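**Student:** Have a look at these structures, which come just after this line.
Rule-based calculations on the coordinates, nothing more; no lab input. Please read these numbers as outputs of a predicted model, since none were measured by experiment. Cβ atoms are built from the backbone, for glycine too; each structure is taken alone.
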Structure P
Amino acid sequence: MSQSDKTIPMSSRVKQLRYLALCSHLALVTWMIVWYFFLPMTADYSIVFKILFYILPLLLPLPGIMQGKPYTHAWASFIVLLYFLHSITVIYAEPSQMLYAIIELVLAISMFVGCSSFARLRGQELGTGLPKLSAVMDEEKELYEGKPNE
């Protein structure tokens with residue numbers, strides 16, 4: 001966290017979203033480890049495959065999420081979509097694993113909501129949010145069409 005991030009206090013709503021993101025992220029990591037290493041499976045994958053495709057993607061943003069970095073939360077929102085798709089696919093294709101996939105789906109949705117909402121609201125608090133499209137369009141118009149002569 002940069003020095004300016006520490007001086008701007010987090011609202012209680014933003015803190016709640018940060019904890020939702022962090023708790024659901026840790027729960028999803030734990031759940032994927034339990035599911036793929038301790039519960040009975042219909043398909044047997046190698047340990048390397050399980051780590052590379054089910055565990056590692058969740059571990060990459062973990063340090064930034066633990067530190068409360070909005071940018072990390074934003075890109076973690078994209079990573080968790082893989083788990084959302086995986087759970088939907090398993091629910092559809094593997095009825096015997098449906099309960100496991102439903103747990104993954106609930107955790108993935110809560111992580112997505114927590115991460116994306118935290119990134120947006122904390123970014124607004126810090127003044128790093130994305131500008132409105134109309135402001136960007138006006139700036140580009142001035143840049144490419146030039147300023148009118150006065």
Structure Q
Amino acid sequence: MNRQQTIKTVLYQTIHRSKKSVEQIADEMGISASYLYRAGLPVDESGVKFPVEHLTPLVKATKNPAILEHLASLNGYILVKVPKYRDSKRDEIDMVDEYQEATTKALRSLKEFFNNPDMNTYQNVDAALKEVMSRSASAQRYVDKRMSGQIEMEL
């Protein structure tokens with residue numbers, strides 16, 4: 001995520017560069033298309049504010065979390081979508097293997113970036129590290145569910 005971009009720029013890209021039209025997005029969000037169009041314009045072109053209450057409906061309508069990722073990044077956080085966890089013994093082995101593979105790939109990418117810090121190696125390491133975080137979140141969710149299931153059985 002480019003921290004140099006403004007929130008309005010990311011909002012513009014989310015609204016006006018979506019596969020859906022502004023009218024479709026507005027309809028799904030339950031707001032007027034005119035308002036959404038103006039709210040997504042750069043600051044110098046529109047005085048319309050975009051309330052925080054509209055962020056979740058916007059992300060759901062566009063299926064684009066870029067604005068949330070940008071806000072998280074500006075505040076020193078990382079946004080990671082938590083994938084669904086798996087629910088069988090065989091899948092546990094696969095989950096461990098996939099986690100190990102993602103971690104190994106991230107380490108290789110990190111080493112390549114340190115040896116040759118350019119935009120290509122940056123993008124590769126960024127994607128690989130995000131994949132590890134996503135797999136970590138998924139594993140955490142699975143472990144939590146598994147533990148709560150064990151606790152319920154013991155009672």
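**Student:** The value -24000 for helix-only ellipticity at 222 nm (-39500 (n - 2.57) for each DSSP H run of 4 or more, over all residues; to 500) was derived from one model only; which of P, Q is it?
**Tutor:** On the way: P: -24000; Q: -22000.
It must be structure P, since only it matches.
**Student:** Still on this structure, please answer the following. Taking Cα Rg over 2.2 N^0.38 Å, for residues 12-75 alone as the criterion, which structure among P, Q has the greatest value? Mind dumping the intermediate values first?
**Tutor:** On the way: P: 1.31; Q: 1.04.
Once Cα Rg over 2.2 N^0.38 Å, for residues 12-75 alone is worked out for each structure, P has the highest.
**Student:** Comparing distance in nm of label points 7 Å out along Cα→Cβ at positions 28 and 68 across P, Q, which is largest? Before the final figure, lay out the partial values.
**Tutor:** Numbers: P: 2.1; Q: 1.4.
Greatest value across P, Q: structure P.
**Student:** Of the structures labelled P, Q, which one yields 35 when relative contact order in percent (Cα under 8 Å, 6 or more apart) is computed from its coordinates?
**Tutor:** On the way: P: 35; Q: 20.
Going through each structure in turn, the value belongs to P.
**Student:** Also, I was wondering about something else. Match the computed value 19.0 of mean count of other Cβ atoms within 10 Å over residues 100-107 to one of the structures P, Q, and report its label. Display every interim value, and only then the final one.
**Tutor:** Working: P: 19.0; Q: 15.2.
Working through the options, I get structure P.
**Student:** Tell me which structure, out of P, Q, gives 16.4 once mean count of other Cβ atoms within 10 Å over residues 20-27 is calculated. Walk me through the intermediate numbers first.
**Tutor:** Values: P: 19.6; Q: 16.4.
Here the read-out was taken from Q.
**Student:** With FRET efficiency 1/(1 + (r/R0)^6) of positions 108 and 132 (r between Cβ atoms, R0 = 30 Å, to 0.05) computed per structure, which member of P, Q shows the largest figure? All intermediate terms of the calculation are to be shown ahead of the outcome.
**Tutor:** Details: P: 0.50; Q: 1.00.
Checked P, Q; max of FRET efficiency 1/(1 + (r/R0)^6) of positions 108 and 132 (r between Cβ atoms, R0 = 30 Å, to 0.05) sits with Q.
**Student:** Work out which structure the value 35, 24, 12 belongs to, where semi-axes √(5λ) of the Cα gyration tensor in Å was derived from one of P, Q. Intermediate values should be presented prior to the final figure.
**Tutor:** Numbers: P: 38, 19, 13; Q: 35, 24, 12.
Only structure Q yields this read-out.
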